[in-house]
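Scrolling down, you'll hit the structures one after another.
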Structure I
Amino acid sequence: MGAQARHDRLAELLEPVLAEAGLDLEGIEVTPAGKRRSLRVVVDSDEGVDLDTVGVVSQEVSAVLDASDAMGKAPYVLEVTSPGVDRPLTRPRHWRRSLGRLVHARLTAGGEVQGRVKDADDSGVTLEVNGQNRVYGYSDLGRGKVQVEFRRDTDIDAAD
């Protein structure tokens, strides 16, 4: 089974299990790890993901995988995790889950913007830039990235 076919098969198996737990499948990574493989399943939800949920879902995912042939016969290590702060903001739900966070994004017309996410829906995102709300459609933005803040500033600059 090729890499893309394996990815698609894993997504097909895991998405119903995760949806039942109220989680979205954000990513699947299969990488060699010596004689084994590592399967990393990234999950998220609007409420975030706590360790108890990860533990329960890990057991459910493991049971589904054990009952299938999606990972083949070779041993593997399963890791179920939530996305880190370095995950790019590429979908409306990523922007929505970043409410209140400082983000940076390139503009498709050139330049870039940095601001705090005030609102996000299926059509776009509202960023507070220099105390003013600016609305951007997702087609106006490239990948966004949450900025790690050690100290929260009140003035956010935009570089257009």
Structure II
Amino acid sequence: MRTILITLALFATIGTQAYSIEDCDILASLEANPTSVSSPVAFNDIQPRAVIDACSRAIAANDEDQSRYLLLRARGYLKGGEGEKALLDLEHAYKLGYPAAAFGLATAYFLGDDVTQDLDKARQLFMHSYENGVLWSAWGLSLLYRNEMYENYDLEEAKKWEVRFKNGG
């Protein structure tokens, strides 16, 4: 009986640490992030000031999940029209090794809205994030290879990535 109680206490402690949910998560969770701990929030539904404030508090209070909070705060900055700050957060989260941040950077380089468009850099980052479990990067690669402006434009390759995305990997 004592062993069962100790085991349950251990799982409860581990579970609490592994699934720490902050307001930052609730306000800005990204569907493409395979390690999300909250329901996704559509970009149009993001409340920039609330996200930036909540994520800044979470970053200050939690080293373990800092990269996730940086990614989510970047969404707040993007929605609020602060692209430079968003890119800084994405780059910081990426340097911390967060795969979904690579997806965010890849998307930025693909779109070229807040950074100079660089389709080769987008491909590299999409590949990196895909190889590290971010399925949505397959969709990004599909769109990239469909882009006639991309030097490696290839509809067959685009279809292969689309199938990977639709099949879940």
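Derivation of every value follows stated rules applied to the coordinates shown; laboratory data play no part. Note that the structure is predicted; figures quoted are calculated from it, not measured. Cβ atoms are built from the backbone, for glycine too; each structure is taken alone.
One of I, II was used to compute Rg/Rh (Cα atoms, Kirkwood Rh), for residues 34-97 alone, and the result was 0.93. Which label is that? List each step's numbers first, then the result.
On the way: I: 1.04; II: 0.93.
Label of the originating structure: II.
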- [ ] For helix-only ellipticity at 222 nm (-39500 (n - 2.57) for each DSSP H run of 4 or more, over all residues; to 500), the calculated result is -21000, so let me know which of I, II that is.
- [x] II
- [ ] Work out which structure the value -0.62, -0.78, -1.39 belongs to, where log10 I(q)/I(0) by the Debye sum over Cα atoms at q = 0.14, 0.19, 0.29 Å⁻¹, for residues 58-129 alone was derived from one of I, II.
- [x] I
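Suppose mean count of other Cβ atoms within 10 Å over residues 82-89 works out to 17.8; of I, II, which structure was it derived from? Mind dumping the intermediate values first?
Working: I: 14.6; II: 17.8.
Going label by label, the one that fits is II.
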Task: Given 3.3 for distance in nm of label points 7 Å out along Cα→Cβ at positions 66 and 146, calculated: source structure among I, II - done: I
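Assign the value 14, calculated as relative contact order in percent (Cα under 8 Å, 6 or more apart), to the correct structure from I, II.
Working: I: 18; II: 14.
The value was obtained from structure II.
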